Structure 1
Amino acid sequence: MIDALFGSKTRVKLLHLFLNHPGQSFYVREITRLVDEQINSVRRELANMLSVGVITSDTSDNKLYYQVNQRYDYYLALRAIFADEPIDSVHESRAAEGTLSDQYSEAIKEIAGLRLALVSGVLVKGSTGSVDLLLVGDPAAAKVKALVSLIEKGEGREINYSVLSYDDFYYRLSIRDRFITEIINSKYAVLIDKDNVLRQEQEK
């Protein structure tokens with residue numbers, strides 16, 4: 001049934017492999033062994049999946065490695081079909097709310113030392129940002145790690161996050177640093193802004 005729907009038994013096996021091992025890379029001969037299919041068929045399907053963005057590739061030690069693209073638009077939908085373990089349903093409210101900020105805002109606000117926190121990227125519908133979570137201030141590393149784990153569990157994928165000191169952030173903002181400019185030029189939701197620095201920026 002699924003083979004017919006997705007057009008190829010090899011493709012189905014590859015999707016099952018990649019979507020059950022997010023964050024893990026495989027090289028071609030390893031993949032061929034794991035899915036028990038002919039190498040030419042595997043190469044053909046990998047090329048197809050790569051062309052539409054389902055997977056990404058990278059070279060290391062003279063080998064080409066492939067892994068699932070967790071930022072692919074339909075990653076969660078495919079994972080819901082092919083992953084052996086169900087994903088927490090937190091992300092399902094996105095369609096209704098347009099953002100996941102409410103689910104995580106309380107956890108973020110409980111972290112001492114934060115002066116600014118915003119979500120973007122995969123955490124905000126319609127955002128094309130490459131950074132999903134930006135924390136500014138002096139938060140405890142253990143608290144940040146726990147927060148990121150909470151969000152990744154709820155999202156069913158890894159997120160890109162960054163922690164900056166307030167001085168570093170403000171300096172980067174003042175010189176129109178590329179990293180900060182990319183974040184604030186994409187769609188985002190502000191969860192904490194104790195100094196109203198982003199509001200002031202928007203009013204300029």
Structure 2
Amino acid sequence: MNLADERKSYTRGTLRRSDLTKCPIEFFEKWYAEAKGYVHEGNAMTLATVSKDGQPLQRTVLLKTVDERGFVFYSNYLSRKAKMMQENDQVCLLFPWIDLERQVIIRGRVEKVSREESQAYFVTRPRESQLGAWVSEQSSDIENREVLENGLKELEAQFEGKDIPLPDFWGGYLVRPDTIEFWQGGPGRVHDRFEYRRDGDVWNAVRLSP
């Protein structure tokens with residue numbers, strides 16, 4: 001299969017220094033608000049981790065909070081990604097907002113959020129998602145799908161008429177950003193790229209060559 005002729009000209013917009021805000025989190029929120037009207041699951045982001053032996057791995061997770069601290073998502077603390085983040089806390093996030101010809105790349109360090117913050121989010125999840133957190137030994141080998149389906153039935157019976165508690169092995173992660181890059185596609189592959197770099201409590205924006 002030859003994909004050499006698969007290409008598209010990017011013409012939706014430009015990104016100039018005058019468009020930027022002082023804080024990259026504020027600018028991210030602006031772009032995210034625009035993405036919500038065009039992109040399916042605009043909060044879907046690729047999380048890249050690297051194991052202690054240098055092996056990278058990527059997967060899609062969902063952004064659930066963004067604030068002055070950084071970017072929060074939730075997962076199983078015993079999963080493959082969790083083990084990799086424990087070995088190496090440097091991670092990268094990518095928001096591929098292709099319909100807007102934009103992407104955002106975030107590099108930083110990851111840490112667990114408090115159990116109180118995880119609990120506050122967990123109770124907002126649909127009941128079936130709460131059960132899903134309990135039944136999945138994420139990333140582990142299983143014999144077949146029936147293992148999950150039977151496990152769900154047992155959990156439904158166990159928690160019938162009761163609130164479902166937050167599992168000890170499940171909760172949130174916060175990515176504290178060191179750099180945040182905003183990319184806007186341009187004609188002829190002459191794209192606009194600005195990278196915010198953290199210097200203590202100050203952010204400096206630098207234009208990057210496409």
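Read the figures in this text as sums done on the coordinates, not as results from a lab. All values reported here derive from a predicted model rather than from experimental measurement. Cβ atoms are built from the backbone, for glycine too; each structure is taken alone.
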_When distance in nm of label points 7 Å out along Cα→Cβ at positions 115 and 147 is computed for each of 1, 2, which one produces 1.5?_
1
*Name the one structure among 1, 2 that helix-only ellipticity at 222 nm (-39500 (n - 2.57) for each DSSP H run of 4 or more, over all residues; to 500) of -7000 was derived from.*
2
*Source structure (of 1, 2) for Cα Rg over 2.2 N^0.38 Å, for residues 83-178 alone, computed value 1.13*: 1
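Assuming 14.9 is mean count of other Cβ atoms within 10 Å over residues 59-66 as calculated from a single structure, say which of 1, 2 it is. Present the calculation step by step, with values, prior to reporting the outcome.
Working: 1: 11.9; 2: 14.9.
Checking each candidate, the match is 2.
On Cα Rg over 2.2 N^0.38 Å, for residues 155-194 alone, which of the structures labelled 1, 2 is highest?
Values: 1: 1.31; 2: 2.51.
The maximum falls on structure 2.
Assuming 25 is relative contact order in percent (Cα under 8 Å, 6 or more apart) as calculated from a single structure, say which of 1, 2 it is.
Working: 1: 18; 2: 25.
Going through each structure in turn, the value belongs to 2.
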